[in-house]
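Only the coordinates and a few stated rules stand behind these numbers; no lab work does. Predicted, not measured: the structure shown is a model, and the values here were computed from it. Cβ atoms are built from the backbone, for glycine too; each structure is taken alone.
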Structure P
Amino acid sequence: MTEAVTQSAVVIPQLIVGLGNPEPKYDQTRHNIGFAAVDAISRSWQIPLAENRKFQGEYGEGMAPGGGKIRLLKPLTYMNRSGQSIQAVTSWYKLPPESVLVIYDDMDLPLGKTRLRLSGSAGGHNGMKSAIAHLSTQNFPRLRIGIGKPKNSTNGDNSESVSHVLGKFSTTETQLMSLVLQFVVECVELSLKQGVEKAMNRCNSRTVELL
C-alpha cells in the first residue's frame, strides 16, 4: 500500500494555459473563459503577459504564491490550433506534459461549477483536441469552467451550440463568472501548493453562487 503512494508523485503545474480565440470580437465570450481565467491569475499574481511570437501567444512568467516559478500562456493561434502554442513552450523549456494545466470552457457543466482533473479526453473541445495531439498524451491536468447549455437546447443542433459558446454572458452571468474566476485562481493556487489531486477535492465539490 505504501509503495503505491510513494510512486504517485504530486502533480504541480509549471505552465498554466487558458484556451480562447484572439480578436476583439471574441472578448468576453463563453468560449474565451480560459483566457479570462489566465488574465485573472495574471492580475492576482502580478505576472504581466506580453505577446511572444516564438510561443505564438501571450506569455508571462514569474513567482507563484508558494514560491515556485510559474509560466502563463494564452495561445493566439485560434482555438483549434492551441496545441501548437502549448508545444512551443513545453519544447523550449523541456516541460513534461503533466506539468501543463489547461483551463477551458465546458458546456456540460452548469454555470458556477468547475472540474479539475489529472487527465482525460478532449470531450469534443477543439482546443483540447489540439493540446492532446501536440502533447501526444491525455495525461495532463485540466480545469474546466462550466458555461452551461443553450436555453432552448435541442439535441444535435450544432448551430445553437456554436452561437451559445461564441455568445457573451448576460449581466447576471457576468457577475457570477467574476466570482467563478476568483475561485479558479484559488483552485490553481491550491494546485501549486498541494498538488492537483488534493486541489480536486475543493474545486470539484463547490458550486459558486451569487449571494
Structure Q
Amino acid sequence: MAEPGFSEILRERNRALWDQATGHRFCVELGDDSLAEAVYRRYLIQDYAFVEALVSMVAFGVARAPTMAAKAALSQFLAAVTSEENTYFLRSFEALGVSEAERDAPTLMPVSQEFLAAMRDAGAAGDYESVLATLLPAEWIYLTWAKAQAEKAPKRFYLREWIELHANPEFEAFVMWLKAELDRAGPRLAPARRADIEDRFRRMVALEVAFFDAAYQEPMA
C-alpha cells in the first residue's frame, strides 16, 4: 500500500475535530431539510463575510503559485466564487429576507473574526504553502459533508444548492488538486515551516467546527 500523503497525515492528526466538522448536526439537518431558517440565515450572513478575504487570500496564492497550471487552477476557483457562488448568496439572501445592511456590514461573531484573521494571515505570510494549508481543509471539509448529504436533496433551494455547489465533480477535482499540491510541497519544507503549515491546517479544522456551532447561538442583545 502507498504511504499516505502529507495532507492525509494532517487530517488523521486532527481526526476527532475533522469528524466533528464533517458530521456536524448543522450538516445533517441541512441535508434533512430540518435546519431552522434562523440558523441558516445566521450562518449564511456570517459566511458571506468571508468571501472578500477568501478571494484576496487565493489571489495571493495565484501570485505565489510555482507553475502556470497552478495559477490557472486557483484562478478558475476564484472565477467560480465571484460568479456562481456569489449569485447563490444574493438569491438566498433575498429568499431569507436579508437586508443589504445585514449582508454588507454584518456584526461578526468571534469565530467569524478568527476565520478572517486566519485567511488574512495566510495571505500576509506571502507563501504558497500557507495559502494551501488554509484553503484545503476548509474546502475538503465542505466536499466531505456535502457528498454525505448529496442524495437527500432538501426542498428549500438554498439548502439544496449549497450542497450542490460542494458536491459535484468539478469541485471535487479542485479539492483533490489542492491535496496533491500540499502533498508535493509538504515534505520539502524545513521542520519549522512544516510545523507552521500543520498549525494552519489544524486551526482551520477547529474553526469549521466552531463556526457550525455558532450558527445555533442567538446573538447577544
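Of note:
- Looking at distance in nm of label points 7 Å out along Cα→Cβ at positions 61 and 189 for structures P, Q, the greatest value goes to P.
- Computed 26 for relative contact order in percent (Cα under 8 Å, 6 or more apart) - originating structure among P, Q: P
- With helix-only ellipticity at 222 nm (-39500 (n - 2.57) for each DSSP H run of 4 or more, over all residues; to 500) derived as -24000, matching label from P, Q: Q
- For P(r) over Cα pairs in 5 Å bins from 0, in percent, for residues 13-92 alone computed as 3, 17, 29, 26, 17, 7, 2, 0, the structure of P, Q it came from: P
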